[in-house]
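Each in structure tokens, the structures are laid out below.
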Structure I
Amino acid sequence: MAGRDINSWKTIAIGTFAGPLELRNHLDDLGCHVGDQAGEILARPAFALAPDKAEAELVLVTPAQLGFSSETVTLADLYVRARQVGIELARPEVGPQLRIQYFDQPMGEFLTIGMAPIKTWNGEPIILNVANGGAGLILIGQDGRPEAEVPVTSRFVFERSTGSAPNAGPIDQAAAFQQHER
């Protein structure tokens, strides 16, 4: 499977907030619950917003769709495979922007953001999850360690590659997980 064979799922606006605090306040104003881990990484220096308004083209895939046949896969292996097929890790801003722009999310749906993890104040690597758990719309954190195992049926949001070579070589696993360690 190549990235061009994966249908676009949703296009969202990014770069629409002056800073993370304004973004967090908007989530609160909309009544979206932000979990403790998600709130913590939104406040970290590594959580960057796009400097200008732009669009992010998102794809929604499962590890099984990317060719994994075991029951679980590590985040590191999933991220390498995503890059091999021409889809990219999502920018940190995608999670909260998707939460804001996806108000018709079906109840029971949990979408993991395929992103480089951001470390909490105590050093725990976290990625984001946009969910409707039945009690309302939420943005929560989850284990972002490279060795974290995820079910192959989990649904991940990545960004469509903007590079000219859709099947560029695999990303450096360490770089994907150390990019936001500050």
Structure II
Amino acid sequence: MDLGISEKVKPLIAQVRQMMRDEIIPLDAEYHAEVGKAGDRFVFTDRQIEIREGLKNKAKKMGLWNFWLTNSDKGYGLTTVEYAYLAEEMGWCMLGPEVFNCAAPDTGNMEVLERYGSAEHKEKWLTPLLNGEIRSAYLMTEPGVASSDATNMAFDAQKDGDEWVLNGEKYFASGAGDPRCKVYILMA
């Protein structure tokens, strides 16, 4: 397995690195200094929205968007190794991954929807996630079990006719505090 930087990803690394260093990192502290200024830590200020959406729009226009989805016509066509080099660059500050629409938990949730979602799920949730219009949450952690190992899940989901009966408790939901969160993916 070749873990080197491919010719395909070299120019992308340079572009992401430049945008991170020149535009995103310089605004990261200001963006996070705004947290709580709207009276609630989960409410974005106008300045946060301006910074985030301005950077996202620039990344989209530059074609620096949705790198992470491998083996899909909706992704950038990168391998996991190629994506890892971009993730390293985007990870230099907290704002970075979202600017390129590569932030958790959305990346994993979009992959689940793309691979296993119905046409309705894809239209309602996947398309707006791929466009960076909404956010999502992932629920895995449970009290009283080592739930980082999916084989330990105590939460139960049983099909009952046309409906699902959910029985259990989740302790933490990554992404749920974001007011743009519109869909939860639950591990059961």
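We did not get these values from a lab; they are worked out from the coordinates using the rules stated. Predicted model only: the values in this text are computed from it and were never measured. Cβ atoms are built from the backbone, for glycine too; each structure is taken alone.
Structure notes:
- Read-out helix-only ellipticity at 222 nm (-39500 (n - 2.57) for each DSSP H run of 4 or more, over all residues; to 500), computed value -6000, structure in I, II: I
- Taking relative contact order in percent (Cα under 8 Å, 6 or more apart) as the criterion, the top-ranked structure out of I, II is I, with the highest value.
- For 2.5 (distance in nm of label points 7 Å out along Cα→Cβ at positions 8 and 104, calculated) the corresponding structure among I, II: II
- Looking at Kirkwood radius over Cα pairs in Å, for residues 120-159 alone for structures I, II, the greatest value goes to II.
- Of the structures I, II, the one that 41, 34, 34 was derived from, the read-out being Cα extents along the principal axes in Å: I
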